[in-house]
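Participant: See the structures that follow.
Nothing in this text is a laboratory measurement; each read-out follows from the coordinates by a stated rule. Treat the numbers as computed from the prediction; the structure is a model and nothing was measured. Cβ atoms are built from the backbone, for glycine too; each structure is taken alone.
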Structure 1
Amino acid sequence: MEPHASADGLVFYTGKTFSNAYRGDAFIAEYGDTITTLDTGHRVKRIHFSGKKATVSDFAIGLDHPLALAVGPGGALLVADFGTGIVWRIQANGH
């Protein structure tokens, strides 16, 4: 995870909106730096597990201060953005 950013939200993906490759992966909301000008955080990271290895990548960027995550009843990833007051619904195309 990035320096000066807190990992505040965590959810393991159990939905069926995304492809099977996402099931069991962890998603982490990084709140983001508010004190320095490093501009770290402000994103949702995906942690993909494969055997004993884990790969971390950016999943959603451009958020203000993502704070909480949940998997919605339809399988979409819900991201509560404290900075904007918006709950973002992220789903795969066609769903």
Structure 2
Amino acid sequence: MHAVLEYTYADDYLESREQYRADHLRAGWAAVERGELLLGGAAGEGPFKGLLIFTGENPLEAAKAFAEADPYVINGVVTSWTASPWTTVLGNEAASPVHP
């Protein structure tokens, strides 16, 4: 199973993130090491959104817990977030592969 965590960043994201970026990245890499986070980063060319892909036994809960503790969320760099289950059917890492 997978989950997608989507962030909406503040308009001044590129500036406001700087003082929290190291802590945000540490939290992200810790989630990777726990086997919860597969990929994460900014999407788009501005205004940016953040997309983080979670996996594991309970990826939706892992995504929510990550967001609730993320320095970007706590300090207003992220203005809103949503965590959604993601039914993956294509690819080597798909949780529920469907073949023709």
Structure 3
Amino acid sequence: MHYLLFYDLSPDYLERRPAFRAEHLALAWQAHERGELVLGGALADPADCAVLLFQGDSPEPAERFAKADPYVRNGLVKSWRVRPWTTVVGEFAATPVRPE
């Protein structure tokens, strides 16, 4: 199953990010190496949200990531939420559905 972690970023996210970026990226790459985090990054123009794609049997890895993330702990993220994502098309779809 796939899970999307959505971050709503603070207005001063870009200015404050450098102080926490190395720790944030280390946490993200560790989650990737464990096979939990597939892709992640901030949306651009404007950089007001970020989306991280997790895979697994439950939303727990995504929730654990958010709670440990220095961006969340230091207020660069105003709010976050995890939503299950039913992926049906593509090589990595969790529940592929093809036309008959």
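Participant: Given structures 1, 2, 3, which gives the highest value for distance in nm of label points 7 Å out along Cα→Cβ at positions 45 and 85? Before the final figure, lay out the partial values.
Facilitator: On the way: 1: 3.0; 2: 3.7; 3: 2.1.
Of structures 1, 2, 3, the maximum of distance in nm of label points 7 Å out along Cα→Cβ at positions 45 and 85 occurs in 2.
Participant: Let me ask something else. A value of 6.6 was computed for mean projected area of the Cα convex hull in nm²; which of 1, 2, 3 is the source structure?
Facilitator: Answer for the origin of the read-out: 2.
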